[in-house]
Structure 1
Amino acid sequence: MRAGGKLHTGLMPPKLQVSMISLGVSNSARSIEFYGDTLGLEMIGKPGEVTLFRAGGIMIVLNQPAGEAARGKLAGSVEVIFPAESVAANYKALAERGCPFVAAPHEVTPGMWAATFTDPDGHLLTLFGAQ
């Protein structure tokens, strides 16, 4: 197999798994409130410059130093997707809690629906699953 113009032979790649997604944030307190209170994710440890939330099998890391280093260019190329048994029901519940949706529930593939909202820094967050 070729990667970056080099031929790789014989060695199997490691079985990598995603365990954390780090998001640069501009205001830790505001983001902690959003991910903890609005989304209802469980905070792991104590809040600080880097704060961890459990989101199923993956941790979401709110990273203030990364946000400061990004200098206002925090969002746009990464989307965090949350599985949902019912996109419509989760959409309704989160909209009632003030989540700013940028896309209402819509079918993206046969039988699979999505609804996208943003966090306080504009990171895209999507509900994905059955209607």
Structure 2
Amino acid sequence: MDTITHTEAKRLSPGLLAFYGDSVYEIFVRRYVVSRGDKPAGKLHEESVKLARAGYQAEAYETILPMLNEREADILRRGRNATGLTAPKSSNQAEYHKATAVEALFGYLSLTGEEERLEELFDAIIGGKR
């Protein structure tokens, strides 16, 4: 996939960035879960869901926030403040907004080709779990 410029990516809505970023984050989660060893699909799914749920992503928000440059922090803020979000029953509104912010940032970084930065942030999110 072709990358887009930071200016082009910044013009995209936070909802669009989060929609795309959800899949980017999920790939990182699945790659991490698979890297930990061969397990039955049900167990892999269980571990993936734990790492991709809104509560975990809300914690990720707090972990990566101090690491962000001004541009990244702006995308995170825009994602957190996105309107029209309805939290699922498994999380509260605050968690869901922070999770959406993380997904928006992952979408933004992926669309702009910043794979190394994505790796760095995901490594911080996973932290001592490796």
Structure 3
Amino acid sequence: MTHAGASTIAPDLALIEQLAREAVSTLPEPWRQASIGIHLRIEDFPSKDILDEMRIEDPFDLTGLYDGVPLTEKSVMDQAVGPDVIWLFRRPILDEWLDRGDVSLGELVTHVMVHELAHHFGWSDEEIARVDPWWK
């Protein structure tokens, strides 16, 4: 059974990426510009290695992941070990979106994206709430 007007085709990886990039484009400065340099990866599910490392059994329990060193912990003296990456996982995001039923897919992707950016920037809960009103 589908809702009136609902598509029977699930949003694809490209749409999730588009929504995440739109979320970044609406961030206030200086966060918008600083977010552009973070690599964005969209996958259906987290890899087994990610799940094992985080001790997560159900891949639907992880909608996003920041992989990098938060700016609050970086030093110019540190050797770069790789680019900062934000991973968004399409199937868990879609599952949460359908379970909630009270937010748009864009709102949910924005929320997950802001949450992962918060790890990168080392934001407090108050700072997150200024960027993502959903956090309040």
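Please treat every number below as a calculation from the coordinates, not as lab data. The structure displayed is predicted, hence computed values, not measured ones. Cβ atoms are built from the backbone, for glycine too; each structure is taken alone.
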**OP:** Determine which structure produced the value -13000 for helix-only ellipticity at 222 nm (-39500 (n - 2.57) for each DSSP H run of 4 or more, over all residues; to 500), calculated from the coordinates; the candidates are 1, 2, 3.
**Re:** 3
Original post:
Comparing structures 1, 2, 3 by relative contact order in percent (Cα under 8 Å, 6 or more apart), which one has the largest value?
Top reply: 2
Original post:
Which structure, out of 1, 2, 3, was semi-axes √(5λ) of the Cα gyration tensor in Å calculated from, if the result is 27, 18, 13?
Top reply: 3
**OP:** Could you tell me which structure in 1, 2, 3 was used to calculate distance in nm of label points 7 Å out along Cα→Cβ at positions 65 and 113 as 2.1?
**Re:** 3
